[in-house]
Structure formats: structure tokens, C-alpha cells
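Only the coordinates and a few stated rules stand behind these numbers; no lab work does. Treat the numbers as computed from the prediction; the structure is a model and nothing was measured. Cβ atoms are built from the backbone, for glycine too; each structure is taken alone.
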Structure I
Amino acid sequence: MSIQQIPAKDFEIAVLASSLHTPIGVFFRAADCPPCDEVQRTLEKLAPDYEGRLHIAIVDITQEGADPILSQMQLTSIPDFKLVDKKQVIAQAKGVPTETQLRELLNDHLLTEAEYRLQLLQNQVELLLSSEQFEEAMALTKTFQQKHPEDEAAMLIELAMLIQMNRIEEAIELMNQLPDSLQQSEKAEGVKAMIASLQTTRH
């Protein structure tokens with residue numbers, strides 16, 4: 001989780017536009033504000049646990065050009081921490097929340113570490129597949145599974161690749177190896193339908 005002071009002129013791009021891709025925590029504060037210092041220390045302490053899943057933008061409300069932002073974000077007091085996703089405030093913590101309270105707020109709205117790892121894998125695989133680097137994508141997925149055997153959902157990514165590579169028999173074999181928790185998932189049901197459709201086409 002990166003923490004960065006944001007000039008008012010960069011708010012639109014650094015916060016609102018960026019929140020379309022990664023949630024942004026906007027921390028409104030001012031100089032000579034001891035409670036603000038306390039909250040910022042807590043955020044800095046939490047930062048390593050949310051690396052990649054969240055960025056923090058610090059906004060000094062006394063800087064030139066800040067007034068339109070304060071109005072837009074409906075700021076009434078400081079310190080104030082607002083979590084922005086897809087340009088919308090989805091949670092906030094006014095005053096001086098404890099470390100536990102901030103952690104609970106973030107955990108309620110952010111991807112878990114496992115979900116984030118899988119999202120990164122999915123993005124990397126899609127990039128490789130878009131340039132028809134099928135074997136490289138498969139090798140990447142296999143390496144991921146060896147490193148994170150607890151992330152069983154990676155099997156669904158492998159399944160989708162096998163189908164795209166028209167390796168249907170291997171896909172069926174892997175499908176039968178899915179744990180019960182994944183067998184009933186919406187994505188697994190979609191993959192089953194794809195396999196059935198391909199088998200019908202082949203016959």
C-alpha cells in the first residue's frame with residue numbers, strides 16, 4: 001500500500017481516475033493536527049499488509065485549490081479517511097479510529113491476499129494468451145500452483161486455458177479433480193457448459 005501526498009490539482013487523476021483500477025484511501029488532514037498525525041502513523045503501520053491492494057492519497061485541506069475537493073467529498077471535519085472505489089466513497093472513518101477499526105474497514109471492502117494473487121495471475125495469463133503464448137501461460141499457472149497450493153481457485157484458470165487450447169480431455173480430467181467447494185462455483189458451472197458444448201460440436 002503506497003502512501004503519497006496528493007496536490008489538489010492531481011486529485012482527479014490520482015484519486016478518482018485511479019480508483020477505477022485500485023481502491024484509493026483518501027486521508028484528509030492538516031498540518032499542526034495531532035489527531036491527524038496519529039491516524040497517519042496507523043495507516044503507515046498497516047501499509048505493508050495491503051501492498052498492491054490499496055493506495056493511500058493524503059490531502060492537506062489547507063492547500064490552495066482544495067475547497068472544491070472538500071465539497072465534492074463532503075468533508076465536514078478532520079481527520080477523515082474515505083475509501084474510494086470506482087469513483088464512489090464506499091466507506092469512511094472519521095476522527096481517530098484504532099488500528100483494529102481501520103483494519104476491519106479495509107478487510108470488509110478490499111480483496112483478500114489470496115483474491116489479489118489470483119487476480120494478478122488472471123491478468124498475467126490473459127496478457128500471455130492475447131499474444132498466443134499458451135505454453136508460457138500454462139507454465140506460469142503451474143508455477144503459481146506450486147507456490148500457492150492453498151489457492152485452489154487457480155485450477156479454474158488452468159481449466160479455462162485448457163479449453164482455449166482445445167485440450168478437452170485434460171480439461172475433463174482436471175474438472176474431476178476440483179474440490180467440492182469449486183465444483184459448485186458459478187465459474188466451474190460455466191466451464192462445464194463450455195466443455196459440453198465443445199464435445200457436442202466435436203461429435
Structure II
Amino acid sequence: MNTIELNYSRRSVNFFDANRVLPDKLIKVVINEASYAPSAYNLQPFRLIQVSSKDAKELLYNAAYKQQKILEAPVTFIVVSNLYAFQRENPAWDESFETNGEESTLKAIQSATKFYGKDDISRVKFAESNSSLFAMNLMILFKAHNVDTHPMSGMDIKKIKEGFNISKNEDVVMLISAGYFDRKQALYTRKKRKTTEMLLSKV
């Protein structure tokens with residue numbers, strides 16, 4: 001499939017085939033491909049928690065308002081953002097030191113800190129916008145490998161952070177279930193999208 005076909009064929013499926021396994025080898029391939037999503041200063045302020053064991057699924061299911069797809073899908077990913085990834089401690093800066101030199105990199109760190117670290121809103125905006133680009137890339141690339149997905153934002157974030165040991169400097173952006181559509185079920189009818197005229201304003 002080309003990019004346009006992928007865009008139209010990707011659906012947020014509600015029913016997964018609980019008998020089909022999503023191989024770890026394929027998961028690693030897709031994550032590597034998805035990592036090429038745009039990222040400010042290449043800081044990549046995100047990581048994934050792969051929820052696949054029975055106990056972990058049950059924990060996430062209860063923290064995400066008992067959405068059945070979490071139990072049926074072979075894997076659900078917790079997309080976690082790092083609110084402070086602009087700081088020097090991020091290993092991504094190491095490459096910049098090697099390729100761009102100390103003076104240039106220190107200026108970049110200072111600039112990134114000014115843009116993204118000035119207040120809570122800026123930190124969340126930085127972390128979640130980058131993480132969301134990665135998450136969308138992940139879903140598109142899973143579909144390129146004939147794997148279906150469903151993103152979710154309905155959850156008790158506090159319970160998930162506590163249950164999965166997510167630090168106070170991180171946030172939960174979304175959940176993404178991944179697997180294979182249960183062909184015994186029917187996809188919901190695709191809803192109409194906003195028109196270009198409704199989406200676009202020109203100034």
C-alpha cells in the first residue's frame with residue numbers, strides 16, 4: 001500500500017482476535033520504523049510500556065474504564081512522555097556534542113530549555129506534541145505490516161502511573177491497542193470527517 005492507501009485503510013478497531021499473537025520481533029521492527037517521526041531537537045521525549053501479560057492487562061483494563069479491547073488485543077502500549085527531556089541529562093544531546101561541538105550544543109540546550117521549560121504548559125506541550133507524532137507514526141506503520149490498532153485517551157492517569165511505576169517527571173499521553181481485527185465482527189461505519197472548508201482558515 002502507498003501512503004494514501006495506508007491513511008484511508010487504517011481504522012481504530014474495537015474488536016481484536018484474542019487467539020492471534022503479535023510477535024515481539026515484528027513489534028521491534030515497527031517501533032524502530034516509527035522512531036523516525038519528527039522530534040524537536042531529536043530529543044524523542046517518549047517511551048512505550050508494552051502491556052501483554054495477563055496480570056498487566058487486567059491492571060490496565062481496570063485503570064482504563066474496563067475497555068474490553070485491552071483484554072482482547074495481544075498488546076496494548078502505554079505511550080509515556082518525558083516532560084524534562086530537553087535537559088542535558090537526555091542522551092540525545094550526546095550525539096550533538098560529537099557532531100556539532102560543545103559551544104553549539106550548549107546553545108541548543110539553552111534554547112530548548114527556554115522554549116520548553118519555562119512553565120508546566122510548555123513542558124506538557126513539548127512532550128505531548130512529540131509523543132503524539134510518534135504515536136501516529138506507530139499506528140500507520142503497524143497498518144503497513146497489516147496490524148490493526150486503536151488509540152485510547154479514556155483512562156485514570158493517576159492509577160496507570162502508580163500501577164506501572166511511571167515517574168513524576170513523565171506523563172501518560174495515550175494507550176494504543178495493537179493486534180489483528182476479529183473478522184467475526186463488523187467494523188463500525190466510518191463517520192464523516194470535517195470538510196476542508198471547516199478545517200482550514202486562510203489569513
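Numbers below:
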read-out	value
Among I, II, which structure scores highest (criterion: relative contact order in percent (Cα under 8 Å, 6 or more apart))	II
Structure from which 0.70 was derived, FRET efficiency 1/(1 + (r/R0)^6) of positions 41 and 57 (r between Cβ atoms, R0 = 41 Å, to 0.05), options I, II	II
When distance in nm of label points 7 Å out along Cα→Cβ at positions 97 and 185 is computed for each of I, II, the largest belongs to	II
Per mean count of other Cβ atoms within 10 Å over residues 49-56, the highest-valued of structures I, II	I
Structure (I, II) behind the derived value 33, 15, 12 of semi-axes √(5λ) of the Cα gyration tensor in Å, for residues 33-144 alone	II
Structure (I, II) behind the derived value -13500 of helix-only ellipticity at 222 nm (-39500 (n - 2.57) for each DSSP H run of 4 or more, over all residues; to 500)	II
Which entry (I, II) yields the derived value 32, 21, 17 for semi-axes √(5λ) of the Cα gyration tensor in Å	II
